[in-house]
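Derivation of every value follows stated rules applied to the coordinates shown; laboratory data play no part. Here the structure is a predicted model, which means the values were calculated and not measured. Cβ atoms are built from the backbone, for glycine too; each structure is taken alone.
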Structure P
Amino acid sequence: MNAGSTSLETLGPALLGRLPALVQTPAYDRTALQPGMAHLGVGAFHRCHQAEYTDDLLALRVDRWGIVGINIRPPTLADTLGRQGGLYTRLIRENSHVDARVIGSIVEVVDSQESAAPALDVLSSPDIELVTMTVTEKGYCHIPSSGALDLDHPDIVHDLANPETPRSVPGILARALERRRATHGRPLTLLSCDNIPTNGVILENVVRTFAERRGNGLADWIAGNAAFPCAMVDRIAPAVTRDDFDSVEQWFGYHDGAVAVGEPFRQWVIEQKFAGRMPRWDLVGATFVDDVTPFEHLKMRVLNGAQTTLATLGVLAGLEHTSDAIADPLLSAFIRRMLIEETLPTLLPVPGMEPLAYVEQSLGRLKNTAIRHRNHQIATDGSQKIVQRLLNPIRDRLGQGASIGLLSVPVAGWMAYLIQASSRFGKRWPVSDPYAAKVAGIADATGHDARALASAILAIDTIFDPGLAANGAFREAVTSALNELLSDDPMAAVRHSLEQDEVARLKRSKQSAL
């Protein structure tokens, strides 16, 4: 049985009352829902996270916070969520266990790839009091090393010249706020749900910088009428596969073109900084706090740092999925020691959380064999991720006068992952990263000299802060690891870093005993 089967009904409002008892359905009247918020970037993560939290809240009948889902980049929604009236099946998978639930919080879907007009109509509506977004790190058109708006980004250049027909997220949001000011003046909270440190600060930076370039007092109006809270979101939600679609058909007897798959664990921490009303997500498991930073550091540096490390090193080791990489004894030993010895000392205290327990919990989540998270998918846009996941803790370690031998290996791993996709290295795999072409150009021009390769890549100051790039200990550690990662035995870099760390530990132990 497959997605093309004509004998199966497609999920939609008319089918809700006839679904198998094993499939949980919305515990509220969807016909009474009214749009109250919009979401940009209705991908798998949103459908497994914010939309599910909202579905939980709607079941409490606290308020009517229906979601309007908007995509300004592919894929389109009309043929999936639109055809199904906003309904989709959320599968939670943990090893052999599966939990199925139809989520009903999305009340309308809007495709706005060809023109910003449909998105702007929704975002400027007085009914919309909140905009959430998962547009990936590169969607903010910012410079990763500084967080500033990239004024040379082609979409930003276009939008500043054509502000009424924007293409970028900052341009669209600035234009929507401009229209709100002109039509009804109602305030708006804009909540980033992307894995970027201080994501609310960066979102405010790029929107207000864009508005300042526009002039006409818009930036001042935004300062008084819009809020940009920071948030930390967490749930592993891999790209959906053909098997996931087929599973719904085989197990439950209906077709769903918008299936989403996630792990059991979920977390959402939101800064209390709102321009108006907010959904009471705290009633269904989210946490409202004054400062998201400690939670953000913990998640990005431990869980996400482990994911990025396992993804690039896993690919270099010939492993397909994260669960394959963490099952490898060498990589498993490396990641645990890296997190405990070099990452944890850089973290801020997190209320109610014991760091070592969080490390073990995170590694346990990554072992979930039912979550088929491809290493290449996690490695996507690595240049936008390594600053917060690896470079920031490295900078903190250097500031402490402490070792960085383990954390430097995945930095070199990211370099090797892109280098080996270049024509000089035989294009071993396709990559998706804004800096892929630049690194490929460096590799093609430089050849196999690891020191020259590392030096040229470290000179990319939009990723590597010049102060960090100039640090001798960092340069030497990355260069040494890169040399081995580009060899016929890439895992030699992992083995040697563990051996060197063990020698250093023994030396420290002897010194402390004297």
Structure Q
Amino acid sequence: MPSIFNCCVVVIFCWFSLNVGSTIRLSSNERALQDNVDIRIYPTVIYTVDRNFLSLAISQKMLNSTRYIKKHFKFRSKKLQVIAEALSPCYLRMGGNRADFLIFSINETETNEAQGVMYPDKSYQSMPQLNDFEYGKKRNYTNFTMTASMWDDINQFMTKVGWDFIFDFNVFLRRDGQWDPDNAKLLLKYTASKGYRLAGWELGNEPDDFHGYGFDISPVQLAKDYTTMHNLLKILPDYKNFQIMGPSVTQLLHVRSQIFFSDFLQNGGGSIVTAPTFHHYYVDGRIAAMGDFLSPYVLDGLAPEIITGNKIAAQYAPGKRVWIGETSSAWGGGAKGLSDRYVAGFMWLDKLGVAASQGIEVVIRQAFYGANYGLIDWQNLEPNPDYWLSVLYKKLVGSKVLQVETSDKTRHLRAYAHCSTDKFPAGSVTVYILNLWTTAANVTSSMFSNQDMQMFLLHSDGDLRSQDVYLNGKLLQMDGNSLPDLMIPTAVRAPVSWPAHTFGFLVLPNAKAQACM
């Protein structure tokens, strides 16, 4: 994807010190401020997002590798549970491209072998080995087993941390051209017997791209398969409360993806799914550069896809709100040295702002754990910068979305506003701001007048590639299994000097916005 930062740019980083109750002190290099950027906040609610708006995903791939669960990602880890619980409430979608290779087995003796899975007495008419290209290398995917004990651990973890679980069934299990639901039925019966309560289900991952495996399922047929799944879910006593996601196509900037999305919904899928879904990534992780993460041009690429998705859904699934069913900064596992660093926060926070202001009901972040875009480090489980941003968002940003405009037509200073969470007085407003400029900007707003505001500024130590992130001058890190207190703001008044290459939140506890009462 093109970047406006492809040529050499001298980046002046902001070195500053923040203390509770103090205002920002800028270095001499940062005193040349941009002209004032005015933020106009309209006191009307334009959308209300789901309480689980910021949600998470994890790949079923990890169930196919014992080294992840046994050595690193242990569902019973106290540290992991503390980290996860801080992000509640949220959905956890377990899916990804390996979802279409998973087989559930109650028999604990069945194990993955080098070239696939041993099955007791049944051979599925699926694709037992398919090829994919990842980072230019040919990859062989084989069916693998999820045992009952794995399913127990996952569901007990979800209950422990207060997450709502969404699971993606294997759509490659087929017979006579149709989805074979036998293995899903086995999983559902076991789920019911254990009393597990899932929040939702999905069938297949990115079906518009199955041709990449040398395999195709038409959108019309997939809609029929979804009907089969919907009828099957009646095995569970609370099936009427399920979310059903689909079709989870790849990015809607592609015409073929738009056609698949549209054809699926208008041929029966629209009446089955509760949430029409598509996936979104900004750039290719193999070639992404830091400039992409700071480019208004790149960030502005999301809104047109949402508009397209909303338009199609309104026509063929009226009354149903679109979800971004899987998303992150860069596809292909993320951009090494970028997607898990401070600079990735610009893409993540802006995506949340754009999605909410365009009417998306839920955004599912890929991934809570794994690859280069995980919220936590895949080896030591230490939080990456986007984890802290996500937790802070949960604490400060409520579900009611307000309309916002800024005077910066270049879109380098970007702002979004919601009613605050119930941690603040009724009528409070939370504004989140990203400054892509290489110099600080004076931020003003009529809503800021005579206001004592609480600033939660996230910044690096001057290195945008750092895996460390600071909140108002304090390095964020765990102390053993304990998280630090994030609710320690800096007091500011208008105009607010917003440092270069930083993002964060302003809470107006005395805004008394009628829409937020």
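Sorting P, Q by mean count of other Cβ atoms within 10 Å over residues 239-246 from high to low puts Q first, with the largest value. When percent of Cα pairs over 17 Å apart, for residues 191-286 alone is computed for each of P, Q, which one produces 52? Structure of origin is Q. Computed over structures P, Q, mean count of other Cβ atoms within 10 Å over residues 55-62 reaches its largest value in Q. Identify the structure, out of P, Q, from whose coordinates mean count of other Cβ atoms within 10 Å over residues 367-374 was calculated to give 23.9. Structure of origin is Q.
From P, Q, which structure was distance in nm of label points 7 Å out along Cα→Cβ at positions 143 and 415 = 5.7 calculated on? Don't jump to the answer; show the numbers that get you there.
On the way: P: 2.2; Q: 5.7.
Here the read-out was taken from Q.
Quick one: helix-only ellipticity at 222 nm (-39500 (n - 2.57) for each DSSP H run of 4 or more, over all residues; to 500) came out at -6500 when computed from one of P, Q, so which one is it? Please report the intermediate quantities before stating the final value.
Working: P: -12000; Q: -6500.
This figure was derived from Q.
Thinking of P, Q, which structure, once relative contact order in percent (Cα under 8 Å, 6 or more apart) is computed, gives back 14? Among P, Q, the structure yielding 14 for relative contact order in percent (Cα under 8 Å, 6 or more apart) is P.
Figure out for me which of the structures P, Q the number 130 belongs to, where volume of the Cα convex hull per residue in Å³, for residues 103-150 alone was derived from the coordinates. Here the read-out was taken from P.
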